[in-house]
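Next come the structures, one after another.
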Structure 1
Amino acid sequence: MPLSERISQEQLTEEQRRYLEAHELKRPMRVRHIWALGVGAVITGEYFGWNFGLPLAGPVGMLIATLIVCLLYLTWVLALSELSVAMPFAGGPLAYGRRAAGPTLGFFMAWSMFLECLFATIGTAIATGGYASFVLRPDATPEQAALPTLIFGILTALVFMALGCWGVKEQSRVMVLMTYGAIVGLVWFWLGTAHAFRWDRVVTTPLLPDGWTGVLAAVPYALWWLVIIETVALAAEETHEPHRTIPVGLVWAQLTLIVLVVLTWLFACGAADYQKTGAALYPLGVVFRDVWPSAGARWFVLTFSVVAMCGMVASYNGMIYATSRQAFSLGRAGYLPAALGSVHPTRRTPHVSLAVWTVATVAFIVAGYFFSAVAAAT
């Protein structure tokens, strides 16, 4: 159903209807694509970030914090799927806030979501560059890793801008492939570390080193497992039959992530000392390298690290998708410059929004490189 027909006839003038038709996105996404967007946008959190909660809570405490977060997100996903079906627009929170309390609340909800997506996009681009540098030189100093991080971060941003401008169908197909690759990387990690697994590393004495205080302190790190799955709400307008596709794809994405989360926690904690894992910037790569220390296993470890890159790029793809759609909806609604709300005349992608926020991402990557260089020199 065209966007202009999803809004009741009484709400639109003929001029407004023509405007929406001229700024409408295509709707090729189906259940598999929504599932891949939900899993892919989040899955980088399975590879790093969550582990910093381990020194605070211990392995079992981290599991408890993780299950708390999983429960919170499961209830949030169920509510989000209902809202996405009721208001299947690219703005997501913009539409929900406008319907609930008017345009002011709609703007603040959309702006908050936009900032979350934008800074997650920037952070993931830098993390992708950093992980690529780690794969090439695991023992590099921060100064040695800075330039490869810059180069690979910029390449990631430019490649996925081009992909996003090409078309949402093509972007969603790549998202599916990258998500499959990221899951293969996690399965590889589980199987590759199984021989080093010991239960006494998981069930420690004491069980909760800092009691429930440590568990609560670990909750912010447990959010890394699932944070930003809400980007799926921004795909509702580009979804075929959103009343069926969004709920099914989103719930399956959440359930898939819960399984991935628990198994990754189990093998990451059981294969190595949790204190060391908790201090690592890229914990899965460090654990995998430690359980395969021989020179003969070098290529096995390197191949795992390369496959694990799928997790980084899948998340970046999902996050730049979300950033561009939220900014597009704000531009189309008149809150931001109208150019951000424009679409390509044939591909129907928000190409201006994609280009603007990719440039912003690159600017942050470059600024981070020079700031770190100045800090290292002083």
Structure 2
Amino acid sequence: MRPSSTATDLEVRITPVGAGELPDPQAWIALARNAGEANPFFEHWYLTAALEHLRDARPVWIAQAWQGAELAGLMPLAIQGNYGRVPARHVGNWAHYQCFMGTPLVRAGLERAWAAGLLRALDGAGWAPGFLSLSGLERDGANHLGLCAAAAQLNRPCPIVHHKSRALLHSELEGEAYLEAHIRAKKRKEWRRLGYRIAELGTLVSTMLEDESDLSDWCDVYLSLEAAGWKGERGAAFANGAATRSFFHRMMAGAWATGRLEFLRLDLNGEAIAMLINFRTPPASWSYKIAYDERLSRFSPGVMIEIENLMRVLADPEIDWMDSCAVEDHPMINSLWAERRQIVQISVPLSGLKRRATYALCRAAEEASARVRAWRTPAGDPE
């Protein structure tokens, strides 16, 4: 992908949450619809819910770029106290444990101008320490390349300091052909056998949420299903806390209202045994959350609903790919989806001797750590 043009100057404002007004919701929605790279986690309906219910005591700033009266870019920022194992304060994109992408929302074609304006604004911000480190960017995506191009214009490095890959569904194949191409025949036979066995217990039906009046009930069913499983036991379910429960309900209502929500359900005899939440940002989509009845785990209801989802996605003319939002080595989704999305973290120094010294120290520590890992890794073995 080629970096975007810098012909257009943008006005970048960085204001702390609570001290300045957030952008008008309609302007924010329009930005998301016209962004060069989608990120539902920074859209109005998701980010405002997260700021209200998931924010800790740290201050959060909102960087906004304006092209005249038009919102052209947006990203939340926060000061990070540590850089890996190094105690070094620096600026990063604000994230939380329910945020699975760090890409800013930027109107297509303005990525380099946005990055240049952001760096200049941070250079002049007395509150901004150290350097800028952004995580959760797609490698060689428009925002990654735009930031690298803007940094190069300012004669600053913009290295990749961390990278990972996660499962991606991106294929021209239809569902059955995709499974045949990527899943062993023995495994497909086992899944069919489990389907026959669970069908012996009653009527198995998959449905998609179509009526807003059912949304609240579906959300409650999902929360109960999730809380009854391992997430509930480990305190990681939405229903484990009042704040996360409120976040979930508000976020889901916002996703529905903006046409982003896709809610899939698998029922046995009228009772949900698996549910899947996706976000649609055509031509992209995002597999956000899954819950299933662990009492029926011998039938793999989670795999069943994932296969149903795979069939729907590959048959959807509006969707080119789906991000799993999963951890790098997730065994279930990695076994189903053959493609991988490359996610990176980059770091760019800000102006000023003290800031550049902090950046140099952190980069030296990173490079020393990389040399140690390389020395410990036998030749020919993957790191």
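Here the criterion is relative contact order in percent (Cα under 8 Å, 6 or more apart), and among 1, 2 the highest value is seen for 1.
When distance in nm of label points 7 Å out along Cα→Cβ at positions 265 and 361 is worked out for each of 1, 2, structure 2 gives the greatest result. Given a computed value of -0.91, -1.30 for log10 I(q)/I(0) by the Debye sum over Cα atoms at q = 0.12, 0.15 Å⁻¹, which structure among 1, 2 does it belong to? Here the read-out was taken from 1.
Each of 1, 2 could give helix-only ellipticity at 222 nm (-39500 (n - 2.57) for each DSSP H run of 4 or more, over all residues; to 500), but the derived value -25000 comes from 1. Could you figure out which one of 1, 2 the value 1.8 for distance in nm of label points 7 Å out along Cα→Cβ at positions 65 and 257 was computed from? Considering all the candidates, the number was obtained from 1. If mean count of other Cβ atoms within 10 Å over residues 89-96 is calculated from each of 1, 2, which structure is the one that comes out at 25.9? Derived from 1, not from the others.
Any read-out appearing in this document is the output of simple, stated calculations on the displayed coordinates, not a laboratory observation. Since the structure is predicted, the reported quantities are computational estimates derived from the model, not experimental observations. Cβ atoms are built from the backbone, for glycine too; each structure is taken alone.
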